[in-house]
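Structures for review follow.
Coordinate-derived values only; no laboratory data. All of these numbers come straight from a predicted model, not from anything done at the bench. Cβ atoms are built from the backbone, for glycine too; each structure is taken alone.
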Structure 1
Amino acid sequence: MTVLFGWGPMWECSSVSPYVMKSMIHLEMLEVDYSVQIADLEEAPFKKAPYVKDEGKLIGDSVLIRRHFEAKLNKDLDAVLSQKEKAQAWAIERMVEADMGLMLLHERWLKEENFNKGPMHFFDGVPEAVRSSVIEGSLNTLRQRADEQGLSRFEETDRLYLFDKVVSALSNQLGDSTYMFGENATGVDACVAAFVQGCSTPFFETPMIDIMHKYSNLQEHSKRVDARFVQTEKWAAA
């Protein structure tokens, strides 16, 4: 039995983590029989989720999880794509995770009101005597990451302009199609749907939401992929 480790529905999303949602979708696309458990980052291969345990082996990172099961099952989620389309799909996936992922981190973790409403509760189990220092250490690491990448150095209007460029590109790629590359779902649809959902949730106060809802085709795509491939009920027993 395969076990996917991560986190389930929270903040009006199918998973608190778009990366976990992405892997859930990939496992469904590949028809893997799996259960879910709450992640223990101390045992995770890269100290992050998602990760899976398959036949006793731990595999971390959503891309490597997909690679493992495609090889094991002799399947290719991008089989219907041409080589050029596969290259485009990979570029889209990396753009989404790099740019939308960092914006998501900034809005959820580095804005105090949003952090207090959501991510701060990840630390509820930390002993009160050291909780503040643990939280500050985690936030400092994330601030450094955002600063090194450059996002946090911009004014908000500039951050939103750059974010809009990414979302607009996704919307233009999707167009009137059912999925990102036509009428067949492929691997990149999981990534796009997960991050669109994560950036669109009304749970947090963020101007990202206004940008996301300018692109109705992406909203419908995310809902379509979620309805077809995401089984949030698995988390009820986790």
Structure 2
Amino acid sequence: MTKREMNLRVFERMEVPQVFFQPRIEWWYWYNKNRGTLPERYRRMSLLELFDDLDVSIRYISYFTGIPGPVKPRYSNKVKIKEKIDGQRKLIITETPKGNLITEQGLSSEQQWRIMKYPIQNDCDIEKAIWLFENTTFTFVKENFKKGDEFFGERAEPQFFLPRSGYQHLALYGMGLENLIYALADVPEKVERLMQAIDNSYDAFYEGIISYGKVRIVNFGENIDGNLYLNILGTCPSTDWKPSLLFLRGM
């Protein structure tokens, strides 16, 4: 029985001949390979060769594999997005009729861009974000799914992360958990409108998955993400950023 067959049988609650193990070691491999710190045994191996050597299964088709993911946002012609990079600092500027949304990112020690300042800082920014998601449509790119399927072969049934719900999207990428809690208390109607706009932008994506008919396992994006914990502490990955508590009553 191949690992791909076992993968499906696990989700179908059927018996498998052995423990089915899918360790998420892609980040470990990528991080250490770029620094030349992989154990000697694995230094000349590709990612798939590493999984094969360990006799374990791989899980996500675009998680540090180099394969493009099948989830892609498409924007209306009204949306204008610019990026400005200055050394280890990057600004992502999204123009809306109500003003700009600006995300500030910093380059971490592992050479990954991390959010240092969220785009939504007050209730006026919520209106900008509503407009943005009303002009955004997420799509399922079946060509990328096929690439992942071919990349995996019989090692696993290809999987990927679905877009996060409005709540987690805002907590992780939009405004941070603490500001989201304030916003839900102070301007709940606006936050609910924004969450609905986010959910609506996913409709075409789910329709695409259903019509394609070959996605056997879906992985919902909701989880106890480590960045939620860092949000509570008042810090973000690789930064000393503190949430700006702008959602105060009367503002």
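Quick check on the output: 4.7 is distance in nm of label points 7 Å out along Cα→Cβ at positions 42 and 178, derived from one of 1, 2. Which one produced it? If you can, show how the numbers build up before the last one.
Details: 1: 4.7; 2: 3.6.
The value was obtained from structure 1.
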Work out which structure the value 1.01 belongs to, where Cα Rg over 2.2 N^0.38 Å was derived from one of 1, 2. 1
Assuming -16500 is helix-only ellipticity at 222 nm (-39500 (n - 2.57) for each DSSP H run of 4 or more, over all residues; to 500) as calculated from a single structure, say which of 1, 2 it is. 1
Upon calculation of Cα extents along the principal axes in Å, for residues 18-89 alone from the atomic coordinates, which of the structures 1, 2 produces 52, 33, 16? 2
Given structures 1, 2, which gives the highest value for mean count of other Cβ atoms within 10 Å over residues 114-121? 2
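Comparing FRET efficiency 1/(1 + (r/R0)^6) of positions 10 and 106 (r between Cβ atoms, R0 = 41 Å, to 0.05) across structures 1, 2, which is largest?
1
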Structures 1, 2 compared on mean count of other Cβ atoms within 10 Å over residues 74-81: the greatest is 1
So if we calculate FRET efficiency 1/(1 + (r/R0)^6) of positions 34 and 122 (r between Cβ atoms, R0 = 25 Å, to 0.05) for every structure here (1, 2), which label has the highest result? 1
Structure from which 7.4 was derived, mean projected area of the Cα convex hull in nm², for residues 58-145 alone, options 1, 2: 2
Identity of the structure behind 27 (criterion: relative contact order in percent (Cα under 8 Å, 6 or more apart), calculated), options 1, 2: 1
